[in-house]
Every structure is written in structure tokens, then in C-alpha cells.
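Derivation of every value follows stated rules applied to the coordinates shown; laboratory data play no part. Quick caveat: nothing in here was measured; it's all calculated off a predicted structure. Cβ atoms are built from the backbone, for glycine too; each structure is taken alone.
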Structure P
Amino acid sequence: MATGDVYPSNIFSVELGNFQVETVQSVSTPSIQLDVVETRQVSATGEPIARKQPAVRPQSGEITVTRGMDKSKAFTDWINTALEKKDIEKARQNVTIVQYDVNKKPVVRYHFVSAWASQLKGADLDASSTTAATEQVTITYEDCVVERA
């Protein structure tokens, strides 16, 4: 790509463990941040000192995947492991969101460590609507690693 070009936001995939998830409509990407720890002390001369430093623990968070009702069995089974069976230890998987350039080459990978489905919101039904039925899955993760190509 030429300098100044941007990557399209509509070419991406979702990988759950070792398999690629069926078509999805949208994925919210995380806001990456460091927690800040503030320490207040007093110097030997009685002067107050305030120091700020990054927290050592990983940054956890959530993303939302919106998908059509033509869902894959593997992704649905993974969701049900957490939400219906409540087996969070078995449900924990590494999830990766991959964004591609116009030539379908990966440019950014968001790796979500120990992720599991924490919420499922079904489709809003409206008799006067002609939009496709979609559902939203909230995925909670313990850490996020961003890998740029």
C-alpha cells in the first residue's frame, strides 16, 4: 500500500482456538490501555512526592461479535459451554481477530488470551423490519496482545 493509504475495516476474520469462525457482521476491537498506579510518599525533608507508574497486571476487557443467525455449530458450542453449561475453565480459549489489507494479507492481529463468552443477546424481532436477524456475543478476555504485520 502507498504511504497515506488506510486499511479497509470490512475485511477481517475471527479465529477461535484452531478454527475460523463463520461469517460475522461486526467485531468491536478493544481499547488498549495501561492501568496507572499512583504512589504517594514523603521525602526525607518532608516534601510530598507523587509518582505514577504502569500496573504490572495484564489489561483485561471485552469485545462484542455481531453475527447473523446462520451460525456455525463450533462457535455456538463454545458459547454454550460458558453460558449454558457454565464450564468457564473448559470454555476459555484464545480468540484472534485478524484485519486484512485489500490484497487479503494480514495487517493486524488482536490476540485475546483466555477468552470466554459472557453474554448472548438475541435478535430484536420486528414485524415491520426487513433487516437481517443478528445476535451479539460479548467475549471477556484476560489479556490482549496486538501484533502488527
Structure Q
Amino acid sequence: MSAVLATGLVSPDLAATFFEAQLACRTDPADLAADLVAGVAGIVVIDTRSAERYAAGHIPGAVSLPQREMSAERVRDLDPEAVYVCYCDGIGCNGSTRGAYQLARLGFRVKELIGGLHWWQQDGYPLALGTAPGVLVAEVECGC
């Protein structure tokens, strides 16, 4: 018996629906970096970690909005037309998932950055330090 097939297999149509939903809810570091460098309007990067972690190093252009502090009152001044890309430390942290969930529940359009800050750095993108968002100035190259 195949270990791969032991849990079943969905139809190609169901698989396509599943992967389409994943792509609609997530983005990767190369795509985010490309939009940041190009200055694409309406993309707002949210660092869902603590303010201290943000100050120690964050994606240039990101704003600090810790997921533990998200509430209707705290996000009332966010642009309802923007798309919010949430991230945290990496795949071992669910802060970005919690943040994206909370923003979505509050009516905002969201995506989650897969791999978080870990994959951002692994792909060679720089960090901004301190409490200012900073700006990404980099050449963007994706290997896929």
C-alpha cells in the first residue's frame, strides 16, 4: 500500500479549488518584495509580532500591529480598500494566521506571507530596524 495514497486522493477539480484558495489567501516573499519595490498602491504589510520584535527587525515598509492587540477599535483607521499582508516569525509561529483571521473577521481583505520573516530573510531580502517602517530598495528575483 502506498503511504502517499493511504489518506486518499481528491479529484483534480477539488484539488484545483483547494490550491486556488491557498493562492488567494497567501503570498510569498518574492511577490511581496516585487510589489513593495514597484510601489504598488493598496498593499499594506502588517507585522503581527510584538512591538519589540518589530523594532529588532522587520520587512521594510511594514507597520507594527501585534495580533494580540487587534480589535475593532484598534483597526478602525485602517483603509477598508487596502489589502493587508500579515506576517510573523515564520512557519513555526501562527501570529500571522491569527492576525489575518482577525482582520478578515473585522471586514478587511487579507493575505498571509508564507514563511514569514524567516523565508523573507532566507530569500535574501533586507530588514529595516527600529520603529520606522522603512522602504524596500532591492532587486527582486524569484527562482521559481
Legend entry - Label whose coordinates, when distance in nm of label points 7 Å out along Cα→Cβ at positions 87 and 111 is calculated, return 2.6 (choices P, Q): P
Legend entry - For 0.20 (FRET efficiency 1/(1 + (r/R0)^6) of positions 39 and 63 (r between Cβ atoms, R0 = 25 Å, to 0.05), calculated) the corresponding structure among P, Q: P
Inset, instruction - Could you tell me which structure in P, Q was used to calculate distance in nm of label points 7 Å out along Cα→Cβ at positions 15 and 135 as 4.5? - result: Q
Legend entry - distance in nm of label points 7 Å out along Cα→Cβ at positions 47 and 95 derived as 4.9 - corresponding label from P, Q: P
Legend entry - Winner on distance in nm of label points 7 Å out along Cα→Cβ at positions 7 and 103 once structures P, Q are ranked, highest first: Q
Inset, instruction - Using the calculated result -2500 for helix-only ellipticity at 222 nm (-39500 (n - 2.57) for each DSSP H run of 4 or more, over all residues; to 500), pick out the matching structure from P, Q. - result: P
Inset, instruction - Give the label, chosen from P, Q, of the structure having the highest value of relative contact order in percent (Cα under 8 Å, 6 or more apart). - result: Q
Inset, instruction - Given a value of 28, 19, 15 for semi-axes √(5λ) of the Cα gyration tensor in Å, point me to the structure among P, Q it was derived from. - result: Q
